[in-house]
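These are the structures in question, set out in turn.
Readers should treat all values here as calculations from the given coordinates under stated rules, not as data from a laboratory. Owing to the predicted nature of the structure, the values given are computational and were not obtained by experimental measurement. Cβ atoms are built from the backbone, for glycine too; each structure is taken alone.
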Structure 1
């Protein structure tokens, strides 16, 4: 495809003909949708397989190993299921270009929330364009996996979650104006209710696309999916140079949310450290007192962890962390002012960066691994270098699970963080900086299977 003239305005967002379950057969999608592939544990995967023969898990994360033969791999099985379901009418492609408003209702820390966003396609940037901004680095393994899936299915099954700045609340107000009964609904494990409204009215579509504007678009979740979509686009252009400009592979599926949306919630991702021998335990505690003011914190009831933000009210203008060492007491670590140089970058000033730089990274070094536990635990594990050989680091969202893991002796330390602020995510992305891994956990995750996009040479 030839580069567009510099004077031609960039079209960032576009409506598309989405692929969806046949609603006359499946008005309630509760047994069919899945979480995104990167938070699905082995146990969850097996349960979703048993839930319904057409559960989206067969497209999003099929069973099998990546080392299967090319003709009988999980990627080939996903492609076969997609083709079979489209042929049988289980999945239908909308006939008119549409936008799709998604509402998610959920409870968090004792309060109910509703968050609205809109599914649309983002035109993938050309070389030299920078209207899609990232705040996280990526790993080669997940990108290779998603690329093989896109090559096999010619579809983007799981959306990126992204934010756009909306200081005048234009986008938020337009999405709130969508009323009436949703066309599709899904309930996920009694925790999140999903509701979907397709929008075909050209005037409403134009208003929403205009509110999204020319960017920038800030990736919240889905950095691997975005980079994979760019790689896939480049491959398809190489093999199909005559494909039209509006071919599906030139776009990425995304849910766009106003950055000012109240329901845009980030959970803190806490750190668990295990395999620490006695000498290293003493060294960690010594570093705690060397770099932080340490105070014992008495919680009235450990069960309240997770239901009340116990760190958020402590020294709001300073860098504060929590720690639990299995002795029945919680500790608040407050970073000393001299630890932060005046010229520190956006990322250097994050709580998570300070915790890693002064306490975790000197003890534990990174290696890629797969999680072995259920629940919202990281897909990465860390193993120590010579400084503390045998130590390992795991990420976890649930505070009570973290305390229980230390109490059982599975881990030696739990370090607790406050949530990263939306403003810090935007600032880091705008500055072109990358946050440490697992700095943000946007909640709730987007469902896979409510609507997805064709990424073939066909027009969107």
Structure 2
């Protein structure tokens, strides 16, 4: 039977102890170098579940779900070399009205601020005890504004424990999911404006037997057609979760229902590749039964129309039970991700997978005594330098979690904020060593630009631009990994 959404949410509460800074470097394989750049010491946070995000200044930003001054999580900045600055301690306001346990992480908005969610806290305390969670905006210097407090009272059935983060759509609004909310208490999809106007777009379990899905634990992504795509951990035609598409006005279509043979209980966000295909993972199902006589989960590929193929069935040696953290498309065209399992007491793995489904384990966590190199629920991202960075919820010098880097030899690139926009849309280009930039093009169309710093360029989508790569000439040609989409 699938694990109920409420039980999954209870798993998220982790109590960690303090630690001290610890550095460790190891060869993950002949071509990869793994390094712990920071061990959390408790004062700067504990249990960092979510991926980091690169800011316009070239530093990395993220959240830790626990720890900090009040023990309820932090928002921090960390340099690529590992110098951390705590920018905000959650629960700084009475009764944690500013939020508690920011597990879903943050995204960089088009205005240069960061946006995210917290599992608990806020003003909507009816039936939630410590608060039902929040949506917040926070500046790069750490000034926080609560945009919305979730509530599950009869007058505001908009959510409880929003475990996933947000995505900013091409319309400038933010979209997300809440796993326990709505008219049927089985989860919802919502929209919120940058100023905090909240709208529920869809309540799951509206169809008999929850054929339309229930318990959306993962966040959304925006597809090439402007619609949003996500997963539910339960429900669907077989009760083991689904992949769905939803419009910005709330029309939902189930694209695929999992039946265990092709996976089950997906809790990770999807990723869209350059060819319009979607990739994702399930924490259950597949062909292996190596996880306590149960299937260990899968990696799948799905076309835009919903045709799904299983690429990998995890078998515990190459990973198992991937929860919450999505795949990342690298600048070399391969996909990278993390999962449980592995060779070191199931502490977890980092892997690479080709579009054809060939999986290579790059690193097994807990490779040293005491898991000083990290363990459990790792999250991954690729900085524009080409180096991958991530977090683990456990391990490190005193088991509070780590920030790590993984150098694979991948080339530098640039990324845009946003990744989709009409002609005239203002765009930030993030990268490294951009001070000497001489040109910016959108699929070959020249754009006017301003160099803000060595890590940021501002521009606008030029007249005549079409969907394609954005390229910056700065000593060499630096391209985006994914095409910039012009509707």
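Data table
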item: Mean projected area of the Cα convex hull in nm² - highest-scoring structure of 1, 2; result: 1
item: Which entry (1, 2) yields the derived value 2.3 for distance in nm of label points 7 Å out along Cα→Cβ at positions 213 and 325; result: 2
item: Test item: helix-only ellipticity at 222 nm (-39500 (n - 2.57) for each DSSP H run of 4 or more, over all residues; to 500) calculated as -7500, pick one of 1, 2; result: 1
item: If relative contact order in percent (Cα under 8 Å, 6 or more apart) is computed and equals 25, the structure in 1, 2; result: 1
item: Label whose coordinates, when distance in nm of label points 7 Å out along Cα→Cβ at positions 93 and 245 is calculated, return 3.9 (choices 1, 2); result: 2
item: Distance in nm of label points 7 Å out along Cα→Cβ at positions 405 and 445 - highest-scoring structure of 1, 2; result: 2
